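Engineer: Heads up, there are several structures right after this.
Each value in this text was obtained by applying a stated rule to the coordinates, not by laboratory testing. It should be emphasised that the depicted structure is a prediction, and the values quoted were computed from it without experimental measurement. Cβ atoms are built from the backbone, for glycine too; each structure is taken alone.
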Structure P
Amino acid sequence: MKKIHTDKAPAAIGPYSQAMAVGKLVYTSGQIPINPASGNIEATDISSQTEQVMKNLVAVLEAAGASADSVVKTTCFLADMADFAAFNEVYARYLPSCPARSCVAVKALPKGSLVEVEAIAEIK
């Protein structure tokens, strides 16, 4: 096992790592829309928050030697399922290969974010 870390994504806000690589797979922790430069959530709408989440996710994947194209499964969490269509518009731009996915609504997400995404990807 190898712990993955990059300064291009937010540092963990708890006792976990950004991702763990095991063999040819990387398992990311859920990414929320924290801007890694400021350490804050700056975006206020679902589209902008999803954009930041996906940038963070791609940075972690790349730090592990994977990419958006090598994602095989994501788990997505939305604070409001009414945001599903807007979330999908941004998500699809980053993951056009359409990996397997679960998407659920949750009562609350860390730091009041509207969206969180985690992924499993193949390391190239």
Structure Q
Amino acid sequence: MARVPVFISFDFDNDEDLKNLLAGQAKNPDSPFEIQNWSLKEPLSGNWQAKIRDRIKRSRQVIVICGTHTDRASGVSVEIEIARSEGIPYFLVWGRKEAQSKKPRAARESDKIYKWTWDNLKSLISGDR
């Protein structure tokens, strides 16, 4: 089975550890997805959005990791808006079990935050949402 290329959207200032965990899961032999690229840590100026748009367009899905400060992570909201404008599906996952995860501001009210489990990731990648 071909692996689905995904883009990981996350709060750089608070959740890089979660991005690393998800990238590690992508290396599992039965992973349905691969990480070809992820967010950049650059100031939101210049051609930052063009670089991100190119990376998102090369992906088939966007996984948004929601942490405790994701509602204030402007880059995550920009990435969601780019995914929407490019027609790339995205889904939100609950980043930290012990804390309240918050949706990015650009997320729709109807966007559900899914529990981050291996079975859920497999199901969500296959379109079950």
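Engineer: Please compute distance in nm of label points 7 Å out along Cα→Cβ at positions 63 and 79 for structures P, Q and give me the label with the greatest value.
Structural biologist: With respect to distance in nm of label points 7 Å out along Cα→Cβ at positions 63 and 79, the highest-scoring structure among P, Q is P.
Engineer: Rank structures P, Q by relative contact order in percent (Cα under 8 Å, 6 or more apart) and report only the one at the top, that is, the highest.
Structural biologist: Of structures P, Q, the maximum of relative contact order in percent (Cα under 8 Å, 6 or more apart) occurs in P.
Engineer: Suppose you compute helix-only ellipticity at 222 nm (-39500 (n - 2.57) for each DSSP H run of 4 or more, over all residues; to 500) for every structure in P, Q: which one lands on -7500? Don't skip to the end; give the middle numbers.
Structural biologist: Working: P: -7500; Q: -10500.
Value -7500 for helix-only ellipticity at 222 nm (-39500 (n - 2.57) for each DSSP H run of 4 or more, over all residues; to 500) corresponds to P out of P, Q.
Engineer: Here's something else I'd like to know. Which of P, Q yields 21.8 for mean count of other Cβ atoms within 10 Å over residues 7-14, as computed?
Structural biologist: Derived from the structure labelled Q.
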